[in-house]
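Following this line, the structures themselves.
Read-outs throughout are calculated quantities, based only on the coordinates presented, and are distinct from any laboratory measurement. These numbers come from a predicted model, not from an experiment. Cβ atoms are built from the backbone, for glycine too; each structure is taken alone.
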Structure I
Amino acid sequence: MILVTGGSGFVGLNLAEQLLRRGDEVVLYDLSPPPPGFQAVNAIQGDVTDLQRLEQVFKEYSPDRVIHAAAITAGPQRDAREPRRIAEVNLIGTINVLEAARKHRVRRFVHASTGALYGAAGIGVAEPLDEERHRPVPESMYGITKYAAERACLRLAALWDMDVRIGRLALAYGRWEHASGVRDRLSPPTEIARIALAAGEAVFPPLGATDYIYAPDVARALLALLDARAPSHRLYHLGTGTAWSLPQWCELLAKRFPRFRWRESDKHEECNVTPLVPGTRTRFSNRRLVEDLGYAPQFTMARALEDFVAWLGAHHEP
């Protein structure tokens, strides 16, 4: 049995979809139920800050593996408004789930982290961001608390002799991405694809190329980390190893949807597509992921676009 916290978030739903397809038993644990159209066998409502509820779920379902993906992905406004809540979920909630996993003898714990923890230190770097060479300098409450959660996982895993692995996600987008209440802004590629389907105009700031990873590939990378017999490292960058820009994405969409329009603008008030934080993060090095786990993304930008457009159409979005 595999427990996925944050199971109704878009990464959690992609994980569940792939786990169920391959025949695993899955429990999704989240504050909200899965969105309409997603059929989950075991979807349990609960908060990672609720120790009693966590204990009930671990005791009832006895998961032997955990993927911890619950988090508040906050923007500046929520940073100012709810810093305590962000810290409670992203840091204390992680410790709560880790403690429950230890108590119930979970054999592997995978923590889904984020490249957002690099902050300004991840922008304009001359080489792909490496797990060892490049040090995070988080600026947002999301980045700060996720980095603290990473360090807590590593420290407690060593003290408690637990098999804990961390996967830092590149900029994820795609299937099942939705306004869940804990994610303040959808990814730019997803927002732009929705606008294209609606024959609208996307306006966004010049951002440059970065490491966008399609949601099914994110799930495959996390599952590779979950399944690996003896990974060589505790921490892995989960990215494609390549980079592309939003204008490239728009050009492909415009070929599919001739009424779609797009442009870049330096005027914030004109933009209807904006990233969660300003600036463009340098792409990840995924050398560890490839060499240790034999991972290769299945989706190029063009193939991801075809799949995502078909998926949006099948799910009657936007």
Structure II
Amino acid sequence: MKVGIIGAGGVGAACLISLVARGTTACRVIVVDKNPALAKGVVADLQYGATLSPNVEIRAGEYADLTDAVLVIITAGINEKAGGATNRSDPAGRLRLLDTNAGVYREIVPQVMKVAPAAVLLVVTDPPDPLADLARQLAGPSVEAGRVLSSGTYLDSLRFRLHLGRHLQVNPAYVEAQVVGEHGTSQVFLWSSARVAGTPVATLLERSGQDAAKFRQEVEQDVRYANITIIEGTGASRLGIGMVTARITEAILRDEQAVIPIGSYNEKYGATVSLPSVVGRRGVTEIFEPEMNAEERAALEKGAAVLRGAVERMGKAAAG
């Protein structure tokens, strides 16, 4: 099977190395970048270490080389540091990158669709949710909504589980907790259903005598602005999303029917939002909406309105 990665910068390279290191079921991975020398350099560097992983062919190529690709991962665009989206007080967050990266997508998506019209598209570039809406529009009406995905809140959910596990002193792998909605500042933490081994987190906090309000504020702060904390240290957030992208790729190529929090267009909310979804070879085939309390429900609807507004503004900016 063939997978394409558009963009050979930090995130694209992280996606590639994660695919190779995990031994993802892909016989061939094609890396395309507007700077062919960069794509060739990344592939040349990685190919030697790739001999330690299950057999996979990786090479730099052009759009024409994506013909018959099962999945195309798009990572191209400016990042948060370059786009000035690293202010914790800015409610726009990653949405500040939208207009610039929308221009990038208007160049990329039509070229992908010419050669790989049956591929699943996975949008990783920030902000991924409105860019997935744009990619779906550019792909045309014949492309099912479930075939255009946003990496969404999968990484946010893993961050949520990690910080809960650390605070509660349990392995995060055994924490059940999800973030839904936007991969951005309006993301929604589903505290009402957060559990460890079936025990509500609220109950565990009560047992330990911790201040639930303070605990919640600290965890949400750590998760919501994890990207900025990373950027302050390294200049770019790329490694975690690379690993998450590789896991999504596995679910698609293996037709796993895995249930993960990922973004796809949701008619109910009129935008691409992240909710637990069934993911396989055809992309998202079913969306689950978990039980939420009134506060969480209102926050999800508010976040969806933010995303709808961002898409509308993007369209007006392009028309103007």
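At a glance:
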item: Among I, II, which structure scores highest (criterion: mean count of other Cβ atoms within 10 Å over residues 110-117); result: I
item: Highest-scoring label, criterion being FRET efficiency 1/(1 + (r/R0)^6) of positions 86 and 126 (r between Cβ atoms, R0 = 30 Å, to 0.05), among I, II; result: II
item: Rg and Dmax of the Cα atoms in Å, for residues 150-293 alone derived as 17.8, 58 - corresponding label from I, II; result: I
item: Structures I, II, by distance in nm of label points 7 Å out along Cα→Cβ at positions 38 and 278: label with the highest value; result: II
item: Origin of the value 0.65, where FRET efficiency 1/(1 + (r/R0)^6) of positions 214 and 310 (r between Cβ atoms, R0 = 35 Å, to 0.05) was derived from one of I, II; result: II
item: Identity of the structure behind -14500 (criterion: helix-only ellipticity at 222 nm (-39500 (n - 2.57) for each DSSP H run of 4 or more, over all residues; to 500), calculated), options I, II; result: II
